[in-house]
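Please find the structures below.
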Structure 1
Amino acid sequence: MAQATASGNLVSASRWWHRSTIYQIYPRSFADSNGDGIGDIDGIISKLEYLKALGIEIIWLSPIYASPMDDNGYDISNYQEIAPEFGTLADFNRLIAEAKSRGIGIVLDLVVNHTSDEHPWFIEARKSIDNPYRDFYIWRKPAEDGGSPNTLTSSFGGPAWTLDLRTGEYYLHLFSRRQPDLNWENAKVRAKIYQMMNWWLERGIAGFRMDVIDYIGKQVDQSIITDGPHLHDYLQEMHRETFGSRDVLTIGETWSATPGSALLYSGADRHELSMVFQFEHVTQQWDEIYGKWRSRPFDLIKLKSVLSKWQYALAEDGWNSLFWGNHDLPRAVSKYGDARGYPVESAKMLATVLHLLKGTPFVYQGEEIGMTNAPFAKIEQYRDIETLNMHRLHLDAGLSPEDFIKGANENGRDNARTPMQWTPEANAGFTTGIPWIEVNENYTVINAERAVSDEHSIWNHYPKLIALRKEHAVIVYGRYQSYLDQHPDVFTYTRTLDRKRLAVVANFSAKTISLDLPGELQIAGRCLISNYRPCDRLPDKVDLQPYEAFAILAVLD
């Protein structure tokens, strides 16, 4: 039912996923059950008790469909088959059942902006210009000089067009040349996709995370890639034809989203998606010329500004997704914390700040034990197609090899893709074989076995946070208010619902800080969580230890 805020306004009707925490699994790197060096479905099943103990109610799986793996499964050759390295459809059915028995739902990655060039649709489409499947993809004649139809570039580097020699036309691929873009203007394409989505929904999945869904309305002749004129028409049609009548979760990956457009995707009366991923807190740290391959220094003031902007924008409608990392981003403790000096304290601080905001929190595999970025020394250690392509292009543009490796070690996608560190044994207990990508060398110190057994570990901080969201409505629906916005080292905010106020205070630095608190934060109550000593009262001045974070719940007079 709808719940009232302290201001008396109504928030969106309650949904089951408002109180849940989502755990993202990158199957290739999670747990290998058969020793081939690649994670698989049976490996995931073997770790369900671990996730249940953490308090997880939803698992989001990166793609497990049949694929030649040019982009690690985001190039799909058959939407209704499982990639053999991950298992079989029977294995997936067992995963659904085993997860459900533990109160966990499975969310699949929906990749429908493009397919693999080995998908039967594309194999047919390139046979001739009058093939029935030709219009399933986006084709254009060469420019007058025989070159690309226009100057659109791929997100993985180089032109977004590849010439098909057999038919003499170019096809569009906004990612790898082996990932041709689907033509969403074709109603037959949309119908096929909806049919496929319903097939998975009928198998009992809990919903979809939708890869680069803001791309599907593209108008390439006008160089419009995201937020095309028919994008929301397509999403509303998808809602009607697939998940609209089902109680499932839908999450759109939208790199282009703004607070205004997020309400178009997730507004209560829009009939589109449950929520979107927005990446403004990520991209505002990138270099203007070299993007993520040469980061700017961390700026907490800018980070707070972005997080607060989204909290305010979706205060009464829509819904926030809360995350530090995922399969495309660096490790949270390496990016925002202090992986060398205060790894445990800073990881707990980051978790506290994120999980007590309004929205649904996401935990990326290994985040709960403080896994860090991979200290690769040479390009040959990388496996990601984006990193390998960008290495060549950025060196050609003048970036030094040393600077590129430094940038890749800070922001490259392989940081999130090194194998999950389960034990201090060989290959971190991920596999008995040779892992598809190197294990981070710190696995003997950072691993789940050690973390679970240590009551003071990062891991044991997470179930407390996850349980708090289930217990306290103020964490789910409370009004957000930030304070000390210009402080370079401290993030403070409150959440207020009816007569309850939660105050969150966090030090983002390795310094001890003496902090003068505004009156709204000077409260007494109960400390819900802390990464140092419990504190039940906030006076006018408080001394914060390095990376200290705590939350106090008070009842207002």
Structure 2
Amino acid sequence: MRSIIFTLGIVILYSCTKPEKAVSDPFSFYSSSLFHDVQMRSVFPDSKTFVDCTPKRALTQILNNYDELKDQPDFDLVEFVNRNFDLPIRPKSTFATDTTLAMEEHLTRLWPVLTRKADQQEPRSTLIALPYDYVVPGGRFSEIYYWDSYFTILGLKAQKKYGLIQNMVKNFAHLIDTIGFIPNGNRNYYLTRSQPPFFSLIIRELEEYDSLASLHYLDAMTKEYTFWMDGLDSVKKSGDAVRHVVMMDNGTALNRYWDRGDSPRPESYKEDFTLAQQQDGDPKELYRHIRSAAESGWDFSSRWFGDRKSLASIHTTDIVPVDLNCLLAHLERMISKGYSLKGDIQKANLFKKRSDDRRRALLTFCWDPETTFFMDYDFIAKKRTGIKSLAGIFPLFFEMAQKDVAEKVAQVIEREFLKPSGVITTLVDTDQQWDAPNGWAPLQWMTYKGLKNYQVDRLADEVRSRWLRQNMRVYEATGKMMEKYNVMDTTLVAGGGEYPNQDGFGWTNGVALAFLKETSYRLEGK
């Protein structure tokens, strides 16, 4: 039953064979000539705009009408789109930034701006309706995003907004129950992938005011685990890989990022299609690597590049990522805890053993004694990738490393990653947004907490204070919180990347509030 649930959307998207169904099905619209033409001719500067538009009538009628009219001499594509589609509705707000207010007060006033009410399902909309209120990142991101939400919730927790946290948890449980997993975001074009599995960490945060949260959401956690481990029975020998699951040399199954699609991402169609046209290889293979990097949340980064510098060399599905496997080890631990609370000791021990086995395999394959850092593992080349990134801090965040190992990691962080405004994502500048010179709120938090877990307090506090100082400087200069920041050049407002800088911004706000709470604890001597 589990496979039927989480593959339903994918079957609809990629296996429509009847012509009538193909043109009427909203999913197959993404492979239509109209969709291709609108995206490639940049009717909208941002490819995401068109996928968020709502058809004014049945797609069958629109596509048939397009085929009839497109070759006529006086045909106007822009006029056709405007006549047949409603632009995305972005909630209007009278909110005006007042930079005379302290940043913390500004962030408090932003919650209503970023909060969306429970959705009413619109049949032709790409939005997947959620039954409870939720917080969005902001800017072009007007829907919920999976791993963003954990860091947003840290800010909600700092301000004791427990009701909204519970609503967001219920929404994620609803997605797992109805779809079989938590998609990248609540849009139908994200149904081919998830994002880094932070659900068990969200449950851990919930335990502060619901001590039985791991029991209450045990079914949801086990269903999410089933999604990530689907294919486990099919990997028999070293190097076997089925969907997210990879069999390692020591007989332990670890995981990779893996998107079920092999076509251009609808929300970034022109960018993906153009890149594929410039390459000699199989475009489907390229598309899957690109999509799988999007599942990682690190889209894009030299972590995934074979030559360490160009997107054309991306090979995401060849890589066993250190961060993903740390997250899944935590999920296994939380499932074990849930079964313990349920009184099922046999299953509790089973999932504890799986978590322990994963930890040992992670230390075997991802710890690099020469550079004294944790790195991703290329299971095709059978070696570590050699690329240092802040994914290497995850074993410290989850307390999976021995103290002497953690201290060595901390030395690398201070020597190579610490910059004037926080910690840098990777050590190379590729013009990709998850590389130098950019810093991101979630990785500042993971680094801070990872160092704190091993009492490397001075360095942890330095990361926090440098990041907060940059947040405040940019806020005072612009009245905005950014999605990411240039942590190397303090004269710049924000870093660059795949798309224009966004403001809002959910996880930046959440981490800032969590850091401010940590600061107040220190000032109060707690």
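For the read-out distance in nm of label points 7 Å out along Cα→Cβ at positions 200 and 376, a value of 2.1 was computed from one structure; give its label from 1, 2. Working shown, then result.
Working: 1: 2.7; 2: 2.1.
Considering all the candidates, the number was obtained from 2.
By the measure distance in nm of label points 7 Å out along Cα→Cβ at positions 216 and 352, tell me the structure among 1, 2 with the highest figure.
Numbers: 1: 4.1; 2: 2.5.
Going through 1, 2 one by one, distance in nm of label points 7 Å out along Cα→Cβ at positions 216 and 352 peaks for structure 1.
Computing FRET efficiency 1/(1 + (r/R0)^6) of positions 112 and 504 (r between Cβ atoms, R0 = 35 Å, to 0.05) gives 0.40 for which of 1, 2?
1
Upon calculation of helix-only ellipticity at 222 nm (-39500 (n - 2.57) for each DSSP H run of 4 or more, over all residues; to 500) from the atomic coordinates, which of the structures 1, 2 produces -7500? If you can, show how the numbers build up before the last one.
Details: 1: -7500; 2: -15000.
Derived from the structure labelled 1.
Bear in mind that the values in this text are calculations on the coordinates, not laboratory data. Quick caveat: nothing in here was measured; it's all calculated off a predicted structure. Cβ atoms are built from the backbone, for glycine too; each structure is taken alone.
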